[in-house]
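The numbers here are math on the coordinates, done by the rules we state, and not lab data. Keep in mind the model is a prediction, meaning the values are calculated, not measured. Cβ atoms are built from the backbone, for glycine too; each structure is taken alone.
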Structure 1
Amino acid sequence: MRITEDQLTLYQFTTCPNCLRVRQVVMKLGMNIRIKNVRKDPQAREELICGGGKSRVPCLRINEKNGDTIWIYESNDIISYLKEHFA
């Protein structure tokens, strides 16, 4: 089953260096995904903690078509995932 951009949400904040690395890859790949700033959006922070179990960023949430949700926290893992599925 192929993942599409509308199934992805990146939880991050602007000044985080690892978040910047991930955003640069998103831009380089020409992707249009939801990006939520957990420092400015308390609801986004709550989603991250309740769904993924940690308040760390960056975090990529993947909503699979079967209803499962995957949370990827490490920037290198996120970048690898994006390149593998969208490059």
Structure 2
Amino acid sequence: MSNFNNFRNEFLKLSSNTYYTSNELLKNPPKYNYYITGSDQVWNPHFFSEIGESYFLDFAINDSIKISYAASIANQIEDKYLEVFKKKLKKI
């Protein structure tokens, strides 16, 4: 088992549920004190219309702490998404 898997198993409490869509997350969000999003291009506006707002942690309960780790946008944000990005990123 890799060091990453060892760390994940020992220190991270992950949901036992599997979510396939943003709507599934919104309907039955996992309840945690902390939520982490990240990885290369999770906020890429070219994928925004396909993946929705889940990578902005829009499903997380309001008083939770939302963390971004190594997240990136990678492309210029189109004007039609600019206000959405500003609003969502202020909550992280």
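A value of 18, 16, 11 was computed for semi-axes √(5λ) of the Cα gyration tensor in Å; which of 1, 2 is the source structure?
1
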Legend entry - Top of 1, 2 by relative contact order in percent (Cα under 8 Å, 6 or more apart), largest first: 1
Legend entry - Which of 1, 2 leads on FRET efficiency 1/(1 + (r/R0)^6) of positions 27 and 67 (r between Cβ atoms, R0 = 25 Å, to 0.05), largest value: 2
Inset, instruction - Work out the source of 2.8 here, i.e. which of 1, 2 gives that when distance in nm of label points 7 Å out along Cα→Cβ at positions 43 and 75 is computed. - result: 1
